Structure P
């Protein structure tokens, strides 16, 4: 059921509609290096294959999970042979975020000289997982989870292709399959396939639930439940309600959220809401993020719950946040305030003659009589 042309693709209209980037790439037959960022089953691999097919490029696929340096070297040599024959090569790297920095670096010269057109697929934020030089040579395209209606359209096309009438696959069952898919077309089709194998007659709602093995939690990474649960988690930490914080943390994790997202939120919280009341909280939060990165699920849950429990129970302070906002306000209101002469750098004799650095002493805690702030801000008090 994988689409082979752009007209068969369901969803991602912001990328494939008339005038949008993937449509333009195909119509002009000018493939370019891309990073496709989106959740599982949203169409990253499909779009990469269609781009290659529609632009007459040779398509080579590698998975960052199973491929090593030798595989990459083979592909580059193959692409060089294609280049000599005037054939473009699209190298598709699935789960590109799983390649380390050195492995990602190896692609740069070949992307730069046009040997390969790189299309990487990732479910992780490329800002954190893909090296900057590669990002600067690629366009990052964000794919959205498929909506329930889009999943239903895919299932209906499948039913038609497989000649499944409404008696065999009722509309109610299609609706439930779409609901339980979590925006993932692959999950929806896999559940349908298993449901058909399990059903002795019509595919009922009970058969669908048995095939799916769970009811979809009320959580969408880009929807209201996502923001409501994260908001409840942070507010519970802020209100020092450890029971509520741990409950919401458990719900969010069970719904499939990326644990690094939660770890990043706690790093922010450690400065924003704890701050100078417990300075060590920031060290704990950063260590938690590193632990989550290096250990992964499910064991990193210990680190997340450890950190959340400490943040919930420790003292809170908004001094850092309030001071930051006040400093930013002062900087916006006085963007051109001159730095006092005695604080300016004086690398030349002329600058020293003009009074730069005059009276300043190089010693700890030295406080010049004129202070450190521009004249118009001498009474600034941020906290």
Structure Q
């Protein structure tokens, strides 16, 4: 994209109440229906009477697909109306970034919910057999998004390392129990084998389908990337990323938030075909306007530069864990501060820290609008 400081969203957007309740077969209140109509009018959604009729119908499989499509259409129009240049559909088709993939892959057994962050939980599984591709998990979602926007699409894709790190590795540890006696070595080799089987049998086939269908940019989401910050583990993570993207005709980026960037910076240069690092900074930053010492949250940028990373940055300028609405001037100053550090404004893509699923639509919309305005202010400063 030739535009300076293009704006992007990282992935998730909260699912509307009418979507959640109706999808689960629960009755909707008048307030729920009114919310759907209110946002539909605000976003210029056509044929709202069809949605209202659908929300009042009984449960069925076809109805659930229609609800996914309506919710995705709302999210697409939401991002377009906010003014973003690059986005997806707010992950409206997905139950959650981990479960959505595992549930459509053979070789796993769900064991129950565990806490991920804040009050959020995910349904953790055990790997009980060699992973096998069962159903496509992102293709239909991508095709629908592609049909419903002319803007640039970036597909968020949960990475193999995070899927493995968040899963109990029963099958591979049992498989190697008679071969490797040393506990630590066995754990590592079991993880390695699990990781590359999952990449080969599940992750790459799905990416290939997306690329064949016209996907131009895939964002590999790896929140677990620095969970195990040893050199051995980080080299394994880098090797996995490189194996994931090897030989595929598509742009790839890495999204990693709320992590140890000192560790990631050391290994980022080893990531092949990684056009962008989408990172969280606003969550660490002060709310004071200005550049220089006022920008307490962007110190890690210097580490990536010192270690020689030469790709682009998905620069987090909006904190997704607070209702605070960042003023455009604050967004502007965060961008300009990083321009002074890296020297090349074309390497900055203006972004949220992470997905907005923890915020209401009203808060999210105001945050994104100000992010777009802040990027425009930064462009004006640079002429």
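Some observations on this one:
- Ranked by relative contact order in percent (Cα under 8 Å, 6 or more apart), structures P, Q are topped by Q, which has the highest value.
- FRET efficiency 1/(1 + (r/R0)^6) of positions 142 and 230 (r between Cβ atoms, R0 = 25 Å, to 0.05) - highest-scoring structure of P, Q: P
- Structure (P, Q) behind the derived value 3.0 of distance in nm of label points 7 Å out along Cα→Cβ at positions 198 and 334: Q
- Mean count of other Cβ atoms within 10 Å over residues 14-21 derived as 19.2 - corresponding label from P, Q: Q
- Parent structure of the calculated result 2.8, given that distance in nm of label points 7 Å out along Cα→Cβ at positions 62 and 86 is the read-out and P, Q the choices: P
- Looking across P, Q, the calculation of volume of the Cα convex hull per residue in Å³ that yields 227 traces back to P.
Values in this text are rule-based calculations from the coordinates and carry no lab data. For clarity, every value in this text was computed on a predicted model and none was experimentally measured. Cβ atoms are built from the backbone, for glycine too; each structure is taken alone.
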